[in-house]
Structure formats: structure tokens, C-alpha cells
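J.: Just below sit the structures, each encoded as C-alpha cells.
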Structure 1
Amino acid sequence: MAKNVADLLVENLVNAGVKRLYAVTGDSLNPINDAVRRDGRLEWIHVRHEEAGAYAASMDAELDGIGCCMGSSGPGHIHLINGLYDANRSGNPVIAIATTINSDRMGMDNFQETNVVKLFDDCSKYCVMANTPQQAAQAFQAAIQHAIQERGVAVVGLPGDVSQAAVEEISTSHKNYYTNSRLIPGKEEMEQLSEVINSNKKVMLFCGYGCKDAQEEAMLLSEKLDAPMGFSFRGKIFFDKTSNPYAVGLNGLLGNRSGFKAMHEADLVILLGTDFPYTDFLPEKNTIIQIDHKPERIGRRAKVDYGYAGDIKDTVQALLPLLDKKSDDEFLKEMRKLHAEQEEKYASYVDEKSKEKMIHPEFVASVIDEVAADDAIFTVDTGMSAVWAARYIKGKRNRYLTGSFNHGSMANAMPMAIGAGLSRPDRQIIALCGDGGISMLLGDLMTISQYNIPAKIIIFNNRTLGMVKLEMQVAGYPQWQTDMKNPDFAKVAEAMDIKAWSVTECQDLKGALREALAHDGPALVNVFTDPDALAMPPKVDFDQIKGFATSMGKLMLNGHTGDVIDIAKSNIKYLKELF
């Protein structure tokens, strides 16, 4: 049988390191389905919804360097877009193949016709419609190179008739080139950088995901400067460890007071590999240095005084010999003391609430942290479950934590666990899901079941859109249309041949979680948590307090005094700290 364009695509994907692809097959995607079957080197994962496939492919890319998902004509590939937005903003190299109607039918408003380039242009680094076999051959190689080099999504639109067409020889390369180039600032810039650091007394590091491969270097920098170390949510799992003598916690909406205060009281803040988006939490009066391998990020969030383009590992390695060892550790001691006090408050709150019948989500997160493996991989939904993960899930020997931290989408944790479970079947995969998030892509629990993916799904079932509810309260609105009527998630999972537990009391939680984590195969734990539990950011301004009080007053005036009392009871510890 002569080689066709679909066969060439499979060869390119295999050569690039792709191990599996996620798709729902049909119509224009069938030629690729057949090519994958005949070749035998790629695993085809039949997801129930293409959005889940895009998230799973993004997780493949995050853990293994590249991922692949596909969608068939029209609605099939449109479903990919949300997951691809997330992958692109997270810097995950994903190849997306958007198959479409035959080329001779385009431009006539035909059934399932879309404009692929217009659709995907905003969520990709590279997007092209391959209208001929020659163009397809070149596009496959170019897409892979763009995804890897620019760290993001590359989309190739592929008509069904082009997929089936015979391959035609082209003069360009079919190889994929990977380079590990060294990137550091120039000599004069390094001298300036070291001089600025040496001339400031109180230095604070704020580390992001860009420090993933520079953990040792970041620790050595904190040690040499006696610098408190804060971190973004995406960077926390690498540094938020009890063994880290410099850690002072997160800043931002999910942060704590020690992380916020250290950043604002330092003479000099060094932003290392972070594109921290919460400008309101960043300082304005001290000196700020930012180092990032993408220079276009420098200065777009904070008032940066000195910006340097460089790989964090390479740059810090070159910087360390140029720095003077600081001898005054008073600032570090002060911030560490504040951090320890904050951690004690979190722990005491958990201990207090564990004695009550109503399960508080903080208690759930703390128990998960206790019983999970030291090298567990956590995926976290956007919303209140992310808050509890930020505060209670700690980095241990080799833990990893991820979520939709840049795009901020709901429903990401479970499909990300699909990719993580297939990429790392030897590790504990734990998805921390909100009930709102899991409901959106509930059908893909069946994908987990069908492929026996060893993911453990933990549902924080508070029967409400918790983060939206809090947003409404601090803005002065009474919460409305945030309540949810959920199915029995444990019974749904059991119907899908997934082992499941439901937990309604604190005393049963640890046992259920341990059994689920020990289970050989997929498992789900449905935990009924307090719907009135709140989470306060490290900086609460007067307008937020006023808004919260206003929303409580509106509830009382509208006959919901009981709800106000329940909210106060559930959060008395946090409310005491505000007033």
C-alpha cells in the first residue's frame, strides 16, 4: 500500500516523541485513525469529549515534553479550543490536528465547515491549513518545531481528502531538531545584576514555574543572600517544603500574609521565572529585578527596575560567584517567624474543624497531604479546591502539582489526571476536583475506566460554585444561582466500574482516602464539604470587608438570617483576623 499523508503524519509524531493521541474518531479523522492502527506505535485514547483530550495532551506535554490531540470536522475540533488555550498559556508543546471537510467543498458554507485558521489563531503559536499533500508534509514538521521551540500549541488543519492523498516528495527536512542552548545575560549585565544585589540589605526571592529545573540553584541563592523565598502557586510544589529554611509562602489571591509581607518589606525583590499575574499584590516602592527566559514577559506585571533575559538555572549558576555572602539574617528570621505563625494558624484551624460533623475543606486537603505519596502528582481544579491545595498540599521528595493556573478554567483536574496517569502509571495521580468542575466533563470518567488509568479523583462536594459565591460576597452581592444539585458521584463512578467512596463525616475521611490511594486502579472519593467555608486572601482591603458585610446584610433583609449565621459559624477563625 502506497504511503499517504496520514501515514506521514504518524511518522512525524512518532519521531517527535509523541506516545499517544487523544481524539474522538469520525468522518475526516478516519484516515488518521486507520494510519495509527496500521502503524501500531502510537496509542489512540478515545476520550468522550475533545476538550478532555486537549487537557490530557497538555499534561503529556508538561511531563514528557510533547503531546498530541485531534478533532474531526467542525464541532469535533471546536471542542479542543478551551484545553488548547490552557496548554498554550501554560507553555506546553501540543500538536493539534484539526481535520476538516474535503478541500473541494470549502468556501460554500458546507455541513460542518469551519475556518480553522481563524478558530485556532489566538490559542496557538503556529496555525496553518494544509490544502495539498506538499503543504501538509511541510506543515507537520514546522508545527512540531514551533511547538517545541516556542513552547505552546501548534495546529494543522487537514482536509479529509488531503489525509488520504499519496505523499509527494519535498525538499525540506522531516527531522525534528531539539537544542539545549545556554541563555544568560551578557557580561556587563551580569556585573550590573550582581552589583544591585550586593548593594541591597534585605533581599527576597519570588520563584515561579521557571525555577522547575533550577531548584538547587534557587536554594543556593537564598542561602547566599539570607533571603526569604516566596513562590507562585505554579512554583510552590518545588519549594514549599518543611525542609526549606527560607520558605515564607505564596503571595496573591491564594497566598498568605508572610509571603505578602516579605515581598513588600524587602529592599529588593528578585522575580525568578515567574509571570505572576496578580499586579495588585506586587510591591511598588522597593527595587525589583526580574529574570525570565522570555524577555517579552519582563516588566508587564510589576514596576521592574532591572530586567534580564536568561534561563534561570544558567543565569543563577553564573551569578552566584559574583555575589557577596550576606551576614545579616534578621529579615529572614522575622519573615520565617511570621510564616511559622501562619502555618500554626492553618493547622489549628484544621484540628478545630476536624472535631465537627460538618467536613471543612481545609481538613480534607490536610489529610490528603498527610496520606499522599512523597512523589504524588496532583492536578487541581480552578476554584475553592485550588485554594485548599495552595494552603495545605506541601512539596515533599518529588511531588508535582499543576492546574489551569494561567487560563483559569474549570473542569481541568480530571482530564489532566488522564494524561498524568498515562504518562506516569508508576506514580500516585490525585485529582482535586470541585463538584462544579467534575460535572462539566463527567463523561470522561468513562475514559479513565476504559483504559484503567490509575487516577484517584477526590471531589470537594460543597454543592455550590464556591469561588463565585465568595466573589459575590466580597463585591457586595447576595449569592444567587450558585447552588448546585449534584448526582451521587460515588454511584456514578461505580456505574462506570470505578471503585468509589462517599464521606460525610470527618472521622471516616482518612480511612476512605487511604483505601482509595491503595486501590489498584481508578478510584473516586466523594467528600461532602461545608458549602459556607471561605478563604481570605493575604491582603483584604476595606472595600472587600464592606462588600462582604453588605452582602450579609442583604441576605438578612431577604429572610436568609440562618444562612448568615451558618457562614459566620463556619469561618469564625478567619473573620476574627479581619475585624
Structure 2
Amino acid sequence: MVPFSNIQIERAAVTALTIEANKHRLIPNIEVGDKGISFDGDIDVMSDLSEKTSSLLGKVPVQVKGTYVDSFTKGNRNFPVKLDDLRNFYNRNGAMYFVVEVNKEMETKIYYKHLLPTELRMLIIEYGKQGKRKLSFRPLEETTLYKICLGFLKESKNQAPILIESNLHNKEDFTSFHLTSLTFDPTKEETSNIFEHEFIFYGKYKELELSVPIGVARITAEFRQLKETVLVNGEEIVIDIEVKNNKEKVILLLEDSIELELSGGDKFNFKIKRFKSVSTQLRVLPILKSILSGQKVSFVKGGIFFEGAKPSDINWIGRINALYDLFCELQSSFTLLNLPNNIEFKIEKDNNKTLREIEVFNDVVLRKNLSVVYGNEQQKAGFISYTLCGISLVLFYNSSSDQQLINGFSENLLNRDTRVEIDEKIYPCSPYIKLTKDVLTSSQNLDIEIIKASFLKLDNFINEKLFGPINYFCLLCIEAFDENQNIELLKLAESIYGKYKNGLEKESYMILRINQLQVQLRLNGSLDKLEIEELINMKLSYSGDMEVQFCTNVLLGSKKEAEFFFGKLDISTQTAYKEYPIYHLYRSL
């Protein structure tokens, strides 16, 4: 049974708020028993204690509700608010709503809520057909009445209903966003939990001076990316981590590879999301192993530590040890092949498949089991295209060497005597003359400097017989650039073409110059005056050659003329040109 009448409870509530207002630069205008519809009065917010008219910063409309309780509510409390009141608040640009708890000793505790136009409109639209709606109120003891009244005045000016209702802009049209909260204060423990507060979102469109209120929401998760120092048995391991924090749990993603989950105080779970690279796994697996072994592991910046963890399946410790050993072995394979440990594996949903591929690769490299590559065929010296976990590699096999399998772009191959046969004659050449475009575009261990050195050390490849295959290789380099924009491929073609000072017949030299100029056009974005004059002279000298006319007009940027001369080519020649890099320039005119 309530020991007081409604008017006593109401009087106690108004008195409590009045006493609180008198502690600050506030003038309460709230009377007991003489109230208007939806509003119980207002509070004048002053800039100083003089109470002069010039000191008035603004008036805050208020409603005060007293309620009897046996004991005060800890933390936030819910209270039903009439939707009709919310509509009236909206029409007055908002109100401060106070709920005052009164106990049997006539002691009081004040709770508050800012009811501003953005939130009011959302509540009216969503719950307008209801008579009442329970709202969450915060205890005033965590802040001050002056602070919340001042915040109300500031925010209400930014939330004029005309801005909210105009709908002049779509969210995607805003050029910047910001958010504010009238209750969140990270400097105070009682208001520092970001998930307990409401935030008002604003958008700014181009040069508008005012921000447009978009909505009110609660943050459900906090996401951070940082370079973390992890202490494991006194040893520091520096890794990149992502931290996702919400009310229920904290999730740590280590190097986009291993996920650690903390929930319910001391509950711990983990998941191996993917195997990213050799270097990554050799950093994160010892961390997971130490956690599962019950050792103390501290994430310094995140302020999170593990100690005494025990896996539900004790066999997991052995599995993690085996994984670590496997990647140590892969590191040895990479060292033998002079491959960097930070090459990232392509994302593979099936981790077991990834591990099987690593085991086979180690078997091929470390134990020379080449049956995977050659099957039952006779093993011949030469290049091997090998795919490991989505990584495209070029390797070289030589059965007569102590290390039979090496990196396909090893400096050892520069000393290898490579020759090609043309018209029953043998010519020395680069071992890379027969590389495919796919190798040039996608090989992770591609070393263009090694390829360049293998060509440039040979002076006697500058002859008419070898120009065909050399030119074809350079065209592949240009095509590969058009596909992946690796400018070093253009520079490779430029350096090889640059070796030709003489030794070519007139027609071959004309082809050389056209291809050199299309390399320069790609490198520089345009041709200089002398290069343009050369192309014009070439057009005049080869006026009857439709292919030359097509190529020179493409390089000169003459779309209509290039289109005309391309139409003069026979169908088979047109089909061939569609595979050439000059056609890529033609299509971009």
C-alpha cells in the first residue's frame, strides 16, 4: 500500500527538482497542482547568477512525474510515456522529461530523458497507434541538471522539425556525418559504457552550414584496428589485430587469421579463420598455443589478458603444435626457393585443403618427390608452373643439380646456356623467351630484373632471325601491362627493344619502331613532337600498307582513319590484330 497521496508524491517530485535547480544557474518555473496539458512548466537556463534578462540562455519545457517505490532503482529505469504527450513535445521542439522516485522516508531520486524532435518523430511514426510507450530514463546523479538543460538547448536548435520533415536529401547525398550524445561521457565510469547511450546522427550536404538530423540509434558494437604488442612468456610479438566489442562479448581477430572470443566473464572460444601466410602463422600460432596451454598472454594496448585457459578438447594443443611445425617446414621450403614468407595465400574456405596443399608442396621441395608434378613421365629439365594455395609460382627443375628444384627466377639461371633453334640453326637466348602472358601477369615470384638481365647480357640476339620470337615476347609484356598495370613490364619491353640499334631489315625495323612507340605512349601518356613526325613520315613512306596505316593512325590518335584502315584489312588479319596490344589502344580511342 502506498503511504502517500498522489499530491504528496507530486509535491515531493517537484520539490526535489526545484532544490536541484537551485544548486545551479537555473530558475525553475514549476508549480504543483496548476499544470498545463503535457507540460508542467519550464526551467530558465542562465549564463550567470545575476538572473538578469540579458543572462537568459533559453527555456527548457519540462514534464515531471513522481512515482512511489519501496527502494530506488539501480542504473536506468523504464517509465511509460503517453504518445499524445510525445506529439505535443514534438510540436514545441522537444521537452525534458523527469521521473522522480519517492520512497517511504520521502527521500527522492531523479531520473531524466531528453526528448528531442529527431527521436520524438521516430517514436511517433513507429508507435503512434499505441497509447503509451515505455522509455528508458537515466539517473541524474551521474551528471548535473545544469549540464543536461544546457545540452537540451544546444541540441534542440539543431533539430528544428522543418529540417527533419523536409526530406530534401537522401543519406547517400551527404558528404560527411557526425554524431553526438547528450549522455555519453567516457571520462566518467558511470557514463562510459558506449552501448548504454543513444546517439544522434547528423549529415552535412556540400556547403550547408547547418547539419541535418538523420536519426537516433544505439551503438551495438565497437570496432577497432590496431598494431598490438602481445606478451607471451616475457617475449613481445607485434601483430595487427581487429577488436570487436559489444555487450555480450569481445572478439579479437589476429592478423585476419585466428579469432579469439571472450564472453560471459571467463568463457573463451577460438576459431582458425584462414591461413594467411607463412610469416603470419608463425606469429599467431605461438600465441594460440600459449593460451591453450594455460600460460599468461597479455594484449598490452587492448588491456586484455588470458591466463589458465583450458580447451575442452586437450588434443587441440597437439594439433596447434603440428600446425606450427608444418609452417616451420613451409618456411624451410620458401627459404630454399628464395620466396618471401609474407606472400599471402588466396582466401580458401576449406582450411583442410590448404593444409593438404602445403604438405604436398613440402614433400616436393624438401623431399624431392616430383611425382606430383610429373606423374610417371620422365622428368625433364625446365620451368614448372606450380600453384600453392592460390599462389602462382614459377619453379625450375634440373635433375643434375644437388638442389633439383629452384626458384624460376633464380640468379643461377643467368649462367645457364639457353639456345633456340630457328631454321635448323641454333641461337643463344634468354631462358625466359617462352614465358606465357599468364606467368607475366599472375606469378607471385615474378622477378623482372632477372628476366631483363638474362636478355641484356646477350649481345648476339640482335639479329633478324631472333627478332620474331623476341618481338613476340615483348608484345606479351605489353599485353600483360594492359591487364595488370605493372609498369615494370613496359620497362622490360622498352629495355629489350632498346638493344636494337642495327641488324634488322627495313620491315622488321618498322615493326620495332611501332612497338617502341606504343610502349612510349603507355609510359608517358603521349608522344613528343619528334615521335609524331616519325609516325607521319612512316605513313607517307608506307602509304600502300594497310597494316602500317592502321597502326600509325592508332598511335597518332586518329580514330576515324584508324577505323577506316582497319576495315581495309582482310578478316584473318583483323582477327590476328585483335590479339595484339595495338588493338587495345585502338579500342580506347
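J.: One of 1, 2 was used to compute distance in nm of label points 7 Å out along Cα→Cβ at positions 212 and 340, and the result was 3.4. Which label is that?
T.: Values: 1: 3.4; 2: 4.6.
Derived from 1, not from the others.
J.: Of the structures 1, 2, report the one carrying the highest value of Kirkwood radius over Cα pairs in Å.
T.: Details: 1: 25.3; 2: 32.1.
Across 1, 2, Kirkwood radius over Cα pairs in Å peaks for 2.
J.: To test your reading of the models, identify which of 1, 2 gives 71, 38, 25 for Cα extents along the principal axes in Å, for residues 316-523 alone when calculated.
T.: On the way: 1: 63, 45, 35; 2: 71, 38, 25.
Of the structures listed, the value fits 2.
J.: Quick check on the output: 5 is relative contact order in percent (Cα under 8 Å, 6 or more apart), derived from one of 1, 2. Which one produced it? Don't skip to the answer; put the middle values down first.
T.: Numbers: 1: 11; 2: 5.
Structure 2 accounts for this read-out.
J.: Starting from the value 5.7: which structure in 1, 2 was distance in nm of label points 7 Å out along Cα→Cβ at positions 180 and 476 calculated from?
T.: Working: 1: 5.7; 2: 6.4.
Only one of 1, 2 returns 5.7 for distance in nm of label points 7 Å out along Cα→Cβ at positions 180 and 476, namely 1.
Quick note: the coordinates plus some simple rules give every number you see, no bench work behind them. Note that this is a predicted model, so its numbers are computed, not measured. Cβ atoms are built from the backbone, for glycine too; each structure is taken alone.
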